[in-house]
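Dropping the structures in below, format is structure tokens.
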Structure P
Amino acid sequence: MDHPLIDLINARIAAAERDGAFDNLPGAGKPLALDGDGQDAVLNRILRDNGAVPEVVALSRELARLRDELRDTSDRTARSRILQDMSLAETRIEIAKRRG
């Protein structure tokens with residue numbers, strides 16, 4: 001089923017083409033810059049544009065946050081929990097690195 005406004009959209013695009021709105025655009029006539037293989041290029045661009053990072057990077061940031069928290073915590077119970085979380089994060093980083 002077509003979008004209810006498809007005829008209006010197509011008419012506006014056709015009018016813009018007639019008026020030259022698409023003439024002399026930056027990059028016209030040049031190949032698209034694709035990230036990696038073409039099959040995943042759109043997905044990779046969407047992820048990058050929305051701040052997605054590789055798992056190792058995210059885990060490393062979490063580990064750094066935990067180190068800061070440990071440095072600022074004097075309670076023994078809280079420190080013990082943070083150390084456990086740090087150990088888990090370090091293990092997850094190693095696993096993520098092996099997966100490539």
Structure Q
Amino acid sequence: MNIDLETLSETELASMIANAQRALKEKQHGKRREVIAKIKELAASIGCTVDIHEGDKPAAPKRGGKVAAKYRNPHNPEQTWTGRGMKPRWLQALLSQGRDISEFHI
């Protein structure tokens with residue numbers, strides 16, 4: 001197939017490109033299905049199952065962000081602790097004096 005691209009109009013070229021991209025996607029999708037089927041077949045032959053996740057799917061939204069403080073230093077209100085991770089030194093010192101952690105709960 002030998003097409004003289006110089007003689008085609010912009011519309012014809014755009015259409016040709018769109019058709020070529022669509023054909024390429026279909027071939028890639030077909031190849032992907034074949035490979036996945038082969039992987040599952042090989043896994044089944046040894047008594048295993050596989051769960052294949054497509055890379056095109058969007059990832060789950062990440063959780064996170066700031067966690068609200070649960071404890072506050074009575075001597076310095078700017079010092080707080082969320083209750084996660086290691087206890088801060090100011091809280092460790094107060095607890096070692098025999099005080100209860102519930103006293104510092106916000």
Structure R
Amino acid sequence: MSALGYLFISIFSEVFASSMLKLTNGFKRILPTMGVVVGYGIAFYFFSLTLQSLEIGTAYAIWAGVGTALTAIIGVVFYKELFNYKKLLGILLIIVGVVILNLAGSGH
């Protein structure tokens with residue numbers, strides 16, 4: 001599998017784990033808590049594989065940016081959190097930042 005494949009498995013696992021945090025009720029509910037532990041374990045394992053081929057700055061920018069944007073969207077869709085132009089602008093700025101970091105990392 002490619003480094004980008006590992007990275008996207010890592011991102012989706014981290015987003016899953018972060019989304020489960022809300023359901024743990026302070027780690028008092030066992031199944032969501034297990035989801036958090038397993039999700040983060042998978043995320044960090046696959047992120048470590050990603051770093052064998054990609055620069056840490058580029059990989060982390062993608063991981064954090066895409067993960068943050070997806071987690072915000074999950075909050076809106078599944079947890080009925082507020083979505084407004086400020087949240088949309090923030091997500092767009094994260095995406096722009098990731099693109100700029102990728103361009104800087106590739107020497108363009």
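We did not get these values from a lab; they are worked out from the coordinates using the rules stated. Please read these numbers as outputs of a predicted model, since none were measured by experiment. Cβ atoms are built from the backbone, for glycine too; each structure is taken alone.
Using relative contact order in percent (Cα under 8 Å, 6 or more apart) as the calculated read-out, with 15 as its value, let me know the right label among P, Q, R. Display every interim value, and only then the final one.
Working: P: 21; Q: 15; R: 30.
Among P, Q, R, the structure yielding 15 for relative contact order in percent (Cα under 8 Å, 6 or more apart) is Q.
A value of 3.2 was computed for distance in nm of label points 7 Å out along Cα→Cβ at positions 16 and 40; which of P, Q, R is the source structure? Structure of origin is P.
Starting from the value -14500: which structure in P, Q, R was helix-only ellipticity at 222 nm (-39500 (n - 2.57) for each DSSP H run of 4 or more, over all residues; to 500) calculated from?
Values: P: -21000; Q: -14500; R: -27000.
This figure was derived from Q.
On mean projected area of the Cα convex hull in nm², which of the structures labelled P, Q, R is highest?
On the way: P: 12.8; Q: 17.3; R: 7.5.
For this comparison of mean projected area of the Cα convex hull in nm², the top structure is Q.
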